[in-house]
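For reference, the structures are reproduced in the following blocks.
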Structure P
Amino acid sequence: MLKIYKKYLIKKYLSYLLQISMIFFILSIIMGLVEELKFFTDIEAEYYLPYLLIVLNIPNLIYEIFPFCVLLAIIWFFLSLKNNNELSTFKYNGLNNSKLLILLTSVTLFIGFLMIVIFYNFSAILKKNYLDIKKSYTNDNKYLASITENGLWIKDENIDNIFFVNASSIDKNQLMNVNIILLDKNFRYLSMIFANNIDIENNEWQIKNASILDVNNKLTSKKNIEFKTNFNFEKINSLYTNLYALSIWELYKLKKDYESVNYSTADIDLHFQKILSYPFFLTVMSILSCVFMMNIQNFDNKIFVFTFGIILSVSIYYINNFFSILGKSEKVPIIFSVWIPILILFIISLIGVVRINEK
C-alpha cells in the first residue's frame, strides 16, 4: 500500500503533467487550425473538415511532445513544492531526494509503457484517418503505390492511358521482374510489358529488352523503351514517410512486406527502436528534470527555470533528430542512433544524482 504522502505527491505530479499536456494541446489546436485552414483555402470541402483533421492529428502530436511535457511538469511540480514549503516538510519526515526521485521516475516509467501499449496505437489509427482524408483532397490521389507480400504495386496514369505495375523486388533504383498492364481511359486492355529490370531513377523509366503482348496476343520484343510515369525511385522510397500512421502490428507487417521485395527497412527499424525506447526516454527526461531542480539554488526566478527547461527540451529534440538522421542514412547502427542520446542523457543525470541527498 502506498503511504498517504506518496499518493499526494503522485496525484500532484499527474495533475501538473495533465496541465502541461493541456497547454500543448491548446497550442496544437491553434497551430493546427492555421495549417488546416490554409490547406483548404482553395479547396471546396465540408466546413467541418479542418476541425475534424485537427482532432485526428492532435493525439499523435501529443505523443511526440510528451517527453518534454514530462520535463516541464516536473519543473512545475518542484516549484510548487518549494513555494508551499512542502519540500522541507517532506524531508523532515524522512522523504529524501533519492526517494522522491525514485517515486517520480517510477510513475513516469509506468506512464511510458501505457503510452506505447495503448495511446500509440490509438493515435496511429487517428493519424491514418487524418492522412487518408488529406490525401483525398490532393492531386496525387489518383497515383497509388504500395508494397505487399506479393511485391510492389503501382497504379498510375497519364493523358492517354492508365497502367498498373507489379515488380517482385527493388534493387537500388531498379525494379526487378516487372509486369506493366496498359489500359485506355475506359479501362480497356491495350498491352502488357514484361521486363527483367527497369531503371526508375527518374520519372522517365528506362526499359531494356522488353517483351510486349498486344491486344491480339501477339508477342514482340523491343530493346529500349522510355516509359513516362509520375513515380521515380525517390517518390517510391517515401511511400511511408509518416510511420506514426501505422500501429505496431501494421509496422511489423510492413517490415515483412519490405523484406519480401528486398526493400530497405531502415526507417521501420528506427521507428521500432523509438517506440521500444519511449518509456525509458520519458524516465531519463524525468531523472534529468528532477536532478536539475534538486541541484538548483534559486527557485524564486521562475522565468529562468522555465526558460532553461524549454531550451533544454529544444536541445534534446535536435540531438535526437541528428542521431535519427544518422540512423536513417545508416552511417551509424540504428540501435545506436536511438539509444546513444538516451544513454548520454542518463549519464549526465547520474552525475547530478550522486549528491542530491545533500541538497
Structure Q
Amino acid sequence: MKRAGTVYSAICWAVFALAGASARAAPAIVQTVDSVAIPVLDADRAVDFYSRVLSFRKIADREVAGDAYEHLFGLFGLRVRIVRMQLGDESIELMQFLSPHGRTLPADSRSNDRWFQHIAIIVSDMDKAYAMLREHHVTFASPNPQVLPTWNPNAAGIAAFYFKDPDGNHLEILHFSPDKGAAKWHKSVLGAGVSSLFLGIDHTAIVVAHTEDSLKYYRDLLGFKVAGESDNYGPEQERLNNVFGAHLRITALRAQTGPGVELLEYLTPRTGRPYPTDSVASDQWQWVVNLRAQPKTAFESIDHLRDQTWISNRPTRLKDNALGYAHAFILRDPDGHADNLILQ
C-alpha cells in the first residue's frame, strides 16, 4: 500500500508540476484503442441486443461509485453499471448511469450533428447481415445498404448500412471489398469466439468541424497515425448518412493496436449542430473512447494535454481496479468527444 500511494503521489506532482512547462513538440501518447464506451438507458436490454443480434459476448459486468469515480467522470453522486462486451478482438463497454440520470439523445439528431458517433462492425456477408437485422426489426438510419461507387478509389466497393440499437445509438455494418480493409477481415478461417457473420469492430467514427484541428489533437498530440483518407459524396453517401447533399472528408486514424478512429468532416451541408457545451458523463450522446497510454509520455506532454478541456478534474487513482485499470483521466477533443486516457 505504501508503494501504491507513493506512485500516486508522484503522478499527481508530475501532472501539476509539468502543467506550466514550456511548449514543445509532444511525443506519441496513445498505444492502443482499448474499447469504446456507449451510454445506454437499460443495460440488460442492451446486453440482450448486442449478444443476440450482433454476436457480442459479455466478459465483465460491474457497478462503480464513490469519490474516485466521481472525479474520473466529472459527475457528483454517480453510480454507473459498465458491461464489457467483446466481438472478435475488439470490445465495447455499455454504460448505464443509475445515478444521476442524464439527458436522452435529441429526437431530431442527424448524422452531421457533431455529437454523432458510431462503431463500424465488419460483416462477412452484407446481404445476410442486413437480413439478420431486418429479422430483428432494428431501427433503420439508412434506407438500405449502400455500395460506394467505383469512381471513388479509396472507398470503391465498400458496402455499408447505418442502423440503431434499442437506445437510439448509431451503429454501422460494413463489408470491405477484397482490396480494402485490414487483412484480418478477409481471412477464411476465423478464431475461436468469432461469429462467422459479425467479425469485429474496425473503427469508431466521429463528426468533426475541422479536420486539421482534430489532427493536431489525435495525430500531433496523442500520436495516432493517418491510415487513409477519402472524399465521399454522391447519392450513395447521402443515403448512407441519410443527409441530403452529404459531402464528407473522411480521415482514418490508427494507434499501434485496436480499432481506428475515423474523422467525418461534413464539407456540405455545414448545418450540423455543435456538441453541447454543458454535456456531462450521463448524457446519452457522451460516448467515451478508452485509450491505453504510455504514462511517461503522457506526463511529459501534460502541458499540451492541459490545453484541452478536461472532464476529470485531475488524474484519478482507482484503488479497486474494477474497470481493469488503476489510473486514468478523461478529456475532450476539439469538438467535445470524450477520450479516457488510461495510464496504468
Structure R
Amino acid sequence: MSIIGSAGQLPSGWMHLRVVLRMSGGETVTRDTHDGVWAEPWGTPDETTPADCWAVPGLVDAHAHLAREELDFAPGDLPGAKQRARMALEAGVGLIYDKGWRDLTVIRLIDELVASERPEIEAAGAIYAVEGGYHEGFTRNIEPGAMASAIGEAAAEGRGWVKLIGDWPRRGEGPKANFSEHELAEAVAVAEANASKVAIHTMARDVPSMAVRAGVHSIEHGLFLSLEDLEMLGARAGVWVPTVLRVEAVIRQLGAGSSGGRLLTEGLENVTASLSYAVECGVHVLTGTDLVVGTDQVALEAVRLWELGMTPRAVLDSVSGAGFRASGRVSGFDVGGPANAVLFPEDPGLDPRALTRPRHVIRMGRLVR
C-alpha cells in the first residue's frame, strides 16, 4: 500500500507508528514515531509493524540519473523523474546521489517534490567535459583556463555535487584524459570552496590515479584503480562507485572481443580483485545503478557485488550505511533521529538477495509501504 502524504510539512494527523527494529547482527530495539523522528515507546500506537523483520535505515543509489528512464541522452523528463523518485522510495531507497544530466531536471525535482514523497537527494546539475570528450551536445564543455569559473557555476547549480567526464575514447587512440591532474585539483579546490564534492567518470587506465591524487571525492566506475589508489582514497574516506552492472552492459554492447570490450573486461577483473581491499582500506564502496536498472532496483547491484566476492555484511554496508556515512547523514535508530527504515522478512546481512524483497518502508515516520 502507499499512503504518502502530499503536504510539504508533517501534517498534524501524522500516524503514531510503533516499529520493532531488528538489526542484522542481533540487536533489537523498539521505537515509536513522533513528528517524523524516532521516540521511545509512548501511549497507544495507531499501527505496529511486525517483530520478525530485519531493519536498515534505507538503501542508497550513489550513481543515479533520475532525469531519464534509460541512457538515451535526451533532455530530462520532470514528471517521469518525480515518478521514478517515488518508485525508489517505495522500494526502500532512502538516499540518492544523482550524478547529473544534460540539464537541471533533477534540481527542479528536488525543489518541487516534497521530502516526504521522495528519498533524500544530493545531485549534480549539468555534466562537464571538454570538446570531443563525451557525447556531442550532452555536456557543458570547459574551455582551457576556464576550470575555476565552470566549477563555480556547476557548484552553484547543483545540490552538493559537480560531475566531470574524466576520459573518453578518441577514434584510433582509445580512451584519453579530458583534464590534467592540475586541472582536477583545481576543480576539487573550487568545489570545496563552494560546499560541493567532485565526482568523475573514468574507465581509462591512467585517470583514476590522477583523480585520486587530485583529491576527487567520488570515483565513478574506476576500473583501473590501483591498490595504492585505494589506500590513498580510503585514508580520506573517499567514495568509489564501481557500477558493475553498467560496466557489464557496456561490454555486451561493445562486444567482448572488441578492443573496448577487452579493455573493460580487464578493468572489471581489476574491480573484482579490488573490492574487498577497498573496504579494508576505508573506502566507501557504494552501489550505483547508472540507468542499467532503475534506482528502485539498486538492490540488484548489491547482489552483483556479492556474487563478485564481497561479503554479505560488506554488501549491506555498500547499499546502505556507507552511503549515509559518506554524506554525513544520521542513519541509525537513535531517539531524535529521522524516523526512516526499511524492514525485510529475511536478514540481508546473511543473504543480500533479501534486499530485493522489502516488506515495509518508513519515511519521516510514515508508512510508505
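Points worth noting:
- A value of 22.4 for mean count of other Cβ atoms within 10 Å over residues 73-80, calculated from one of P, Q, R, originates in structure P.
- For helix-only ellipticity at 222 nm (-39500 (n - 2.57) for each DSSP H run of 4 or more, over all residues; to 500) computed as -5000, the structure of P, Q, R it came from: Q
- Given 17 for relative contact order in percent (Cα under 8 Å, 6 or more apart), calculated: source structure among P, Q, R: P
- Of the structures P, Q, R, the one that 0.75 was derived from, the read-out being FRET efficiency 1/(1 + (r/R0)^6) of positions 113 and 265 (r between Cβ atoms, R0 = 30 Å, to 0.05): P
Every read-out reported here was derived from the displayed coordinates using simple, explicitly stated rules and does not represent laboratory data. Keep in mind that what you see is a predicted model, and the values were worked out from it rather than measured. Cβ atoms are built from the backbone, for glycine too; each structure is taken alone.
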